[in-house]
Structure 1
């Protein structure tokens with residue numbers, strides 16, 4: 001994507017231009033068939049488009065599992081465009097990743113414009129992606145920069161801001177992803193002055209909102225959508241709340257991610273960084289206005305000191321990286337309440353000092369930020385909401401994290417951030433009230449939404465229960481791919497149970513054997529970082545192929561290295577299980593170590609399983625198995641991405657065949673050819689022979 005391309009561009013349409021019917025567009029010999037696209041009629045694509053259009057008309061919700069290769073993007077884009085154009089109703093399309101956003105806006109929309117003429121479509125990202133002119137000018141006039149890197153980056157950003165039309169950081173090619181400076185300059189809402197800002201008319205967020213209001217289709221991602229939904233919920237209908245415009249319908253692509261993302265934004269998170277940022281922004285913004293004082297400076301310093309003492313007092317240290325349930329909050333307040341009161345009093349003192357600066361516009365927003373942090377801290381420590389789980393997370397923020405194998409022994413200095421979290425245990429009621437009641441039609445689609453019922457048929461029951469979807473229409477569209485011919489699922493016999501000490505050496509031997517047959521060209525996907533590193537180390541000296549490992553470079557660089565390196569093997573964990581598209585022979589094998597059950601001690605998972613058990617349900621069958629089924633379908637889904645792809649899938653976990661619940665996994669997977677014979681794997685890569693039939 002060219003860096004000069006406006007990411008919030010809008011494509012102006014001819015207002016009275018009529019769009020073709022779905023039949024005229026999709027049928028054999030129709031508009032799509034005559035296009036430059038390599039066309040093959042897909043009945044499932046047409047069926048999906050018709051069902052979406054009908055649900056728009058009937059004001060109904062719809063769940064669609066559209067197998068890989070269906071062409072689901074066009075199947076929902078055309079009905080959305082037709083509805084928006086003919087009924088003058090705006091529609092929001094939300095995706096799981098920015099990559100899919102970009103694909104829709106920069107590939108699919110231009111393709112449709114080549115067939116249909118100009119379209120009114122807008123692309124929106126979260127506020128943190130955009131530069132705030134007010135913060136940039138304040139930092140220019142009273143610089144608080146740390147080190148030569150920040151100074152150099154600041155001058156580059158200052159030059160870029162004079163010419164950019166969008167203010168999107170993606171245009172700044174030489175700005176590192178980890179830039180600490182950008183965090184001081186982005187347009188997040190907690191520092192926004194709104195219409196009182198002197199740069200309101202020229203603001204990139206204001207411009208983005210205008211373009212969205214002029215658009216028929218607004219393309220966002222799930223994080224932005226639910227951040228906006230949460231803001232509107234908290235603002236209780238305030239007209240200027242949020243950033244997204246009103247819409248008649250929402251289409252969620254990659255809808256299998258909704259529960260996790262909704263939980264994140266309907267909850268509360270508070271880190272030590274928020275205290276530090278409040279103090280820093282208060283100093284820089286007020287100094288730029290000549291409104292700072294010794295009382296203000298003393299207050300901000302007290303906020304820093306008291307927050308540091310408070311977070312240091314929490315029951316989590318550097319050895320407790322990861323999530324830890326905050327069980328005994330009452331006991332903590334009894335023992336360390338002075339640290340909590342000290343942080344609260346420091347915020348109140350800062351609020352009082354800012355209250356005295358009523359003639360300084362920036363002080364109003366800063367005072368609200370201090371009050372929000374104080375209220376969030378109170379909720380996190382004192383709330384007794386039974387539908388909320390409270391937990392702590394420690395994250396490494398610097399140093400080498402999970403990089404090369406030798407960094408485990410000598411990782412160098414690290415610093416840590418501590419995050420207090422409050423997460424809803426059950427989001428179904430929240431989703432029903434804020435999403436499904438708000439929008440007449442909500443369309444949820446993904447290649448992985450169903451879990452096999454007891455009779456083996458695909459069922460949406462798990463999704464409907466977890467998201468609180470009221471009486472939706474349902475549709476399952478089989479994949480356009482011939483999985484029985486294109487893919488072979490190898491379940492190696494004689495594997496010990498995952499907890500058996502012999503599992504790792506046996507797994508290494510089976511992986512080595514299969515990779516020799518496939519000549520590398522594989523993803524090895526793991527359920528834990530420790531197991532990934534262990535098997536990577538065991539195989540490093542046994543295989544002649546380049547072995548890439550998650551953590552040794554940023555994800556997008558590793559993926560590019562994999563695509564560019566013949567016979568490469570990539571070792572990865574959860575972030576490589578979905579949202580990745582590698583077509584062709586370069587990816588000819590996907591290996592998964594274990595059934596991807598969530599860690600049962602994770603605070604959110606534990607709270608949810610406890611809640612299901614308390615309500616008389618079976619948490620393992622009702623939650624853990626369905627979630628693991630969908631994750632496994634996502635992981636295996638990396639292999640077959642086109643009609644010409646072929647490859648082998650291997651699952652090392654014997655439980656898929658030895659347990660009763662294993663049948664649910666097998667029944668939920670696409671109809672792969674299946675074998676437990678390694679010679680069948682060898683024959684599969686001999687194209688002169690017919691691939692084996694299902695065992």
Structure 2
């Protein structure tokens with residue numbers, strides 16, 4: 001539809017459902033919720049997204065949804081909204097028709113967002129602050145929405161549907177994963193296509209991961225303060241479009257197609273795609289933030305407000321979406337269903353999930369969002385993971401059945417046991433056994449625990465053993481950002497070291513931590529690059545570092561560590577005892593039915609005193625039964641600074657075979673063990689019963 005015909009545009013009545021801009025083959029239906037608006041105008045732009053060519057009032061409002069139908073409109077049409085209503089911030093109403101607004105249901109965007117004062121509904125610098133009113137038009141610097149044709153040839157794509165017990169998650173960034181990979185064509189590096197490239201997928205397959213968990217790919221913008229500082233929001237936790245794949249990761253003008261192609265390629269390789277989704281807040285920030293979409297459409301409905309004017313911020317990002325409101329809840333559920341049904345993703349990790357479950361203020365495991373999420377038939381077959389905290393509370397283990405959770409208690413115990421101290425053997429054993437005291441309720445299995453030692457937020461694995469303090473100066477906040485409690489060590493030298501002894505100790509720590517992750521009950525999550533010692537020079541909050549500091553450095557891969565990690569994951573696959581779907585009957589202080597036996601160095605059962613003794617840094621455990629179906633697995637751990645001797649349990653028919661020794665860079669598997677073995681300082685051994693061993 002060109003600008004000439006745009007002058008003659010007439011909107012028909014249309015329908016209030018479905019939300020968004022929907023092409024039906026003959027035209028486009030527009031539907032936008034706003035409970036407090038007086039009217040809504042559809043703004044149509046030229047093909048370059050530069051000039052507004054028509055502004056037409058939506059002719060009807062049904063159930064608080066404004067709607068109209070534009071006959072003859074086609075995919076590719078570029079549009080936005082202006083919403084008319086009272087500007088009364090003290091009552092939570094911030095309508096300003098001078099601000100072009102994005103459709104919350106837009107599947108694609110056009111144009112370029114450029115920061116300027118015109119984006120604010122008030123006049124920046126005015127004595128009345130956000131109570132003032134700005135009449136400047138922001139359209140020239142604003143993103144616009146694009147109507148899409150949803151058709152796509154999936155050609156028999158089938159989701160892997162990997163069982164939780166067999167799942168290994170690989171947390172990565174679309175751009176950072178392939179940006180520096182010389183095996184990927186230069187023009188494709190850092191894109192959805194780059195992640196789908198054969199070289200990218202080959203590494204994932206060789207490593208043995210079953211799912212990639214992608215940092216946010218919903219369309220987002222960079223915060224104003226970062227742009228002013230010459231930085232960007234690399235991680236992407238600043239969403240503005242919950243239905244649109246971020247255009248910055250596309251190599252063409254069609255990010256939706258590229259994203260789907262990526263999913264299809266990963267599925268063909270047996271790899272699931274999990275999205276890290278940010279539904280807890282939006283890029284509009286607090287009352288001094290810009291008016292880009294939700295604030296100007298219906299601020300009082302979409303956001304949690306403390307006193308009408310100010311925002312209830314439990315996210316640390318200025319605002320919190322009001323998921324208790326039925327239309328906000330519908331938006332999130334529609335988004336989730338769309339990513340599953342139309343984009344074929346396999347699961348979601350909910351950023352600051354407790355913020356989504358606050359119907360009446362505090363966290364509520366029976367909140368509308370969690371209840372709706374758990375009963376939805378479209379989402380029934382996908383993986384759901386909660387980050388069980390926000391800035392106001394942490395409820396690890398508090399979510400209901402149907403969701404797994406990031407287990408920060410596992411992270412802290414693993415670091416404390418091996419590195420910083422302050423963690424007893426008993427606490428660490430509980431984490432290795434699946435954290436049953438946290439997760440065993442409501443029919444949940446050990447896979448409710450997503451175990452991790454590192455995540456995108458914090459030190460990388462090699463930095464964890466190379467720095468005692470954060471080094472975030474490059475972020476421009478005087479090193480005030482990021483966590484100060486890292487439970488890390490530097491092995492005697494802060495940062496890079498050429499000392500062979502320091503390097504050897506750091507390598508052993510990394511191997512022990514990786515082994516801990518892979519040998520524990522629950523679901524292991526690796527961070528991209530930890531398998532080959534990727535560092536960030538001590539930056540533990542590289543959210544704004546879209547450069548080589550954050551990207552995977554494929555030219556400096558530690559191939560020994562990479563092969564070691566792959567072998568660990570193979571070991572996990574080979575032995576069902578390492579990935580049980582039911583809880584151990586015995587606690588860490590008893591043998592139970594001997595599905596797990598907790599052993600002291602003398603092969604006797606661990607005593608309560610030994611569990612609680614902070615000076616005791618050694619224990620072992622035996623899993624599984626030695627029979628035709630499975631091998632017994634014996635793990636001996638020594639976090640002390642000296643080698644220690646362990647007496648082995650009664651030997652199976654053909655004895656114990658040493659499968660893994662973290663003191664060795666290369667795995668020396670297959671050695672026959674005697675009556676006792678030496679477990680290296682800061683290390684562990686894995687032994688397997690010999691009968692029937694392949």
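Consider the structures 1, 2: one of them gives -13000 for helix-only ellipticity at 222 nm (-39500 (n - 2.57) for each DSSP H run of 4 or more, over all residues; to 500) as calculated from the coordinates. Say which. The read-out was computed on structure 1. Have a look at 1, 2 and say which one yields 6.3 for distance in nm of label points 7 Å out along Cα→Cβ at positions 289 and 521, as calculated. This value belongs to structure 1.
Structures 1, 2 were shown, and log10 I(q)/I(0) by the Debye sum over Cα atoms at q = 0.08, 0.13 Å⁻¹, for residues 169-496 alone at -0.39, -1.12 was computed from 2. Comparing FRET efficiency 1/(1 + (r/R0)^6) of positions 305 and 473 (r between Cβ atoms, R0 = 41 Å, to 0.05) across structures 1, 2, the highest figure comes from 2.
Computing volume of the Cα convex hull per residue in Å³ across structures 1, 2 gives 173 for structure 1. Of the structures labelled 1, 2, one was used to calculate FRET efficiency 1/(1 + (r/R0)^6) of positions 553 and 601 (r between Cβ atoms, R0 = 25 Å, to 0.05), giving 0.05. Name it. This value belongs to structure 2. Comparing distance in nm of label points 7 Å out along Cα→Cβ at positions 313 and 505 across structures 1, 2, the highest figure is found for 1.
1, 2: which one has relative contact order in percent (Cα under 8 Å, 6 or more apart), as calculated, at 10? The read-out was computed on structure 2.
Laboratory data are not the source of any read-out in this text; all were calculated from the coordinates shown. Remember, it's a predicted structure, so these values are computed and weren't measured experimentally. Cβ atoms are built from the backbone, for glycine too; each structure is taken alone.
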